[in-house]
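Right after this note come the structures.
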Structure 1
Amino acid sequence: MGFEMTKITISLIKADVGGYPGHSSVHPALIDTAESKLAQAKKSGALIDFRVMACGDDLELLMSHKKGCDNGEVHALAWETFEEATEVAKKLKLYGAGQDLLADAFSGNIRGMGPGVAEMEINERTSEPVVAFMMDKTEPGAFNLPIFKMFADPFNTAGLVIDPACHHGFTFEVWDIMEHRRVFMDCPAEMYDLLALIGAKSRYVIKRVFCKPNSKISEQEAVAVISTEKLFQTAGTYVGKDDPVALVRCQSGLPALGEVLEPFALGHLVSGWMRGSHNGPLMPCSFETAHPTRFDGPPRVIAAGFQMAYGNFVGPVDLFKDVAFDLTRKRCLEITDYMRAHGPFEPARLPMEDMEYTTLPHVMKVLAKRFVNAE
């Protein structure tokens with residue numbers, strides 16, 4: 001078929017192990033610590049390649065290897081890297097040092113221990129473009145709208161209409177993160193059913209998207225994967241927003257790079273922002289401006305573009321640095337002004353059911369004692 005393939009695993013694992021200052025950014029010493037740790041792993045052969053990045057106050061580890069998803073050795077490496085970075089954060093008295101490390105010790109798999117994980121095992125194509133998306137100050141459901149538009153909306157992705165390799169559509173894996181269940185939905189046939197779920201983004205979250213075998217891709221493979229870890233479900237209380245990450249493959253039977261980036265031109269409203277308690281616009285920004293400060297926001301997303309070459313990361317390209325997103329950023333700032341003018345009122349503040357896992361219940365518990373029956 002003309003596409004010689006090499007099976008590799010791409011692992012994107014993130015954690016907030018200390019903010020600088022407050023929740024705004026990652027101190028360079030933490031990045032240096034992580035790069036040193038992963039460089040040793042690459043030298044030993046445990047990794048093919050890696051990149052250390054940051055979005056807001058989240059330390060992002062992008063790794064490639066041949067060990068498959070959920071590999072204990074790779075997950076242990078990430079956990080140990082976060083632990084070492086946490087020790088540096090504590091010495092620097094950074095804010096919330098180690099806040100996403102919710103377990104005392106690694107137990108074989110990093111899932112459910114605090115860090116966010118997005119992994120895919122792929123047959124590397126002759127040309128394999130991959131985008132690593134990283135968000136700060138929001139939740140996994142923030143990816144629902146853009147991932148849907150990439151792989152199911154013909155008004156966003158022209159390839160769904162005019163490219164025979166995309167025309168058949170894609171399969172979505174959706175998780176009910178409250179009941180810990182999942183469902184697979186086929187698009188375009190089940191598009192309306194899919195939307196009935198993923199519009200409730202705080203509960204139903206797209207976890208993976210799968211292609212259908214076609215002339216460009218020989219077997220059903222994951223072409224997008226999103227971290228769906230919810231910190232409050234592990235910690236039992238609010239310890240910070242989840243700040244999800246995602247990996248998306250593009251071109252040659254998949255949405256083109258521009259079709260993958262296009263959904264972020266909206267600046268859609270997401271939950272999170274200040275204290276994880278507000279709705280705000282998701283602003284696509286460059287690596288250099290991924291340091292949310294206004295009301296700890298607005299929520300940010302960065303996009304690191306790579307070409308894969310036998311498991312090596314060629315890149316990154318700072319994709320949202322493009323001036324074509326300047327009007328989106330301007331719109332997001334205008335929306336920020338408007339939403340902030342509401343102060344503590346809904347819908348700027350999240351509805352009460354979504355505030356259950358913030359610090360508000362501690363206030364409500366005190367107030368509850370003052371209520372009496374009304375006539």
Structure 2
Amino acid sequence: MTLVGAYAAGHGGRWQPPADLTSLIAAAARHQLTPLLGTVLADRPGAEPWAATLRQERYYTVRRQAQLATLAGPYLDALRARGIPMIVLKGGVLAERYYQRSDDRPMHDVDLLLRPGDVEKALALAADVGLQRFDDAHTLDFDLRFDTKTVLTHHPHDLRQPSLDLHWALVRDWLDARGNAWLETAWQRAEPATFAGRPVLSLAPPDLLVHVVLHLAIQHAFEGLLWFCDVALIASAMNDPADWDASISGARSLGYGAALGVTLDLLDDLFAVRVPADVRRRLGRRSPRHALARRLVRRHLARLEPLSHLEYLLPLLLTDGGGTAFGTAWRRVVPSRTWLELRYPETRWPMHYARHGQAALRFAVRTLRGR
């Protein structure tokens with residue numbers, strides 16, 4: 001964690017690694033930080049025995065980035081030819097804009113965001129350039145009605161291969177209609193960028209910060225130091241008070257101002273990444289529910305322990321309103337009949353409820369057991 005904090009602050013050259021570099025490299029690999037570690041340790045005395053390993057990991061990162069650019073390029077060309085705007089999310093723009101070297105930031109896939117009204121045309125264009133939907137457990141009908149994305153690839157049965165995540169909304173499971181209003185504002189503020197040598201759009205810094213915080217805290221239960229590094233780099237680069245105002249109001253409009261506040265608390269506490277004191281004051285004191293979320297995450301994160309067992313609990317603890325948390329929990333435990341029929345199309349009614357009940361019970365047991 002000190003590595004992430006030093007890198008985000010631009011002090012990587014002064015960061016002192018622990019004596020046990022073998023354990024450090026193993027931990028960096030688990031959190032996709034090996035290329036970043038290679039940059040920080042470059043030309044350091046004592047790092048020579050591990051230099052070959054670090055170079056190899058960077059090679060894998062560069063190769064994957066090249067594969068993703070090759071995969072995405074023709075699709076972006078086709079979308080642009082049809083006048084369909086596209087925002088590149090997360091790593092696709094973060095690597096170039098915020099990291100010291102673009103190959104410090106590994107990418108498994110490319111996240112692309114388009115407007116809901118363009119989904120049908122975008123899927124047809126995907127087929128025209130040889131992309132297929134990944135054959136997962138959900139039907140496309142379920143994705144379009146209740147999810148936020150579908151996965152496009154040349155290898156529909158192997159998700160280890162390069163792929164594009166085609167989004168038309170963000171974290172729908174945990175957001176109501178307010179998410180659509182925030183997203184429309186984000187579209188209006190989107191900025192020019194490039195990816196794979198093509199002109200695209202990227203989220204403006206205030207919206208980018210909100211998005212990566214929700215991705216880290218709500219979608220992935222704070223699991224992954226690479227995503228903490230994303231947040232830290234964006235936060236460290238935000239010097240305009242107006243940008244912070246937009247991030248705070250945006251997170252609050254989504255009902256997750258506490259998620260932003262707790263994430264910034266953790267950056268300060270564990271990564272030594274500071275944000276303006278006024279920002280912390282404006283986000284206010286943590287309620288008992290939010291303080292519990294912070295304690296749970298801090299305890300596991302400080303020991304680099306997994307947090308995935310909290311993936312359904314933390315979003316409920318981090319909502320700004322208790323009523324919202326209860327309503328969200330109820331919808332997850334007792335979804336609509338349409339949701340069940342599309343999620344379990346091979347199951348006869350009313351056995352959908354039994355299938356879903358078993359899944360909910362497994363998640364509950366996993367959360368209580370702590371793994």
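Nothing in this text is a laboratory measurement; each read-out follows from the coordinates by a stated rule. Everything quoted here is computed from the prediction, not taken from an experiment. Cβ atoms are built from the backbone, for glycine too; each structure is taken alone.
When distance in nm of label points 7 Å out along Cα→Cβ at positions 42 and 250 is computed for each of 1, 2, the one that comes out at 3.1 is 2. Quick one: Cα extents along the principal axes in Å came out at 65, 51, 41 when computed from one of 1, 2, so which one is it? It must be structure 2, since only it matches.
Using distance in nm of label points 7 Å out along Cα→Cβ at positions 74 and 266 as the calculated read-out, with 4.0 as its value, let me know the right label among 1, 2. Computed on structure 2. Among candidates 1, 2, the computation of relative contact order in percent (Cα under 8 Å, 6 or more apart) that gave 19 used structure 1.
One of 1, 2 was used to compute helix-only ellipticity at 222 nm (-39500 (n - 2.57) for each DSSP H run of 4 or more, over all residues; to 500), and the answer was -7500. Which one was it? Computing helix-only ellipticity at 222 nm (-39500 (n - 2.57) for each DSSP H run of 4 or more, over all residues; to 500) on every structure in 1, 2 gives -7500 only for 1. Of structures 1, 2, the largest value of mean count of other Cβ atoms within 10 Å over residues 282-289 belongs to 1. In this comparison of 1, 2, the computed figure 1.17 for Cα Rg over 2.2 N^0.38 Å, for residues 162-273 alone is attributed to 1.
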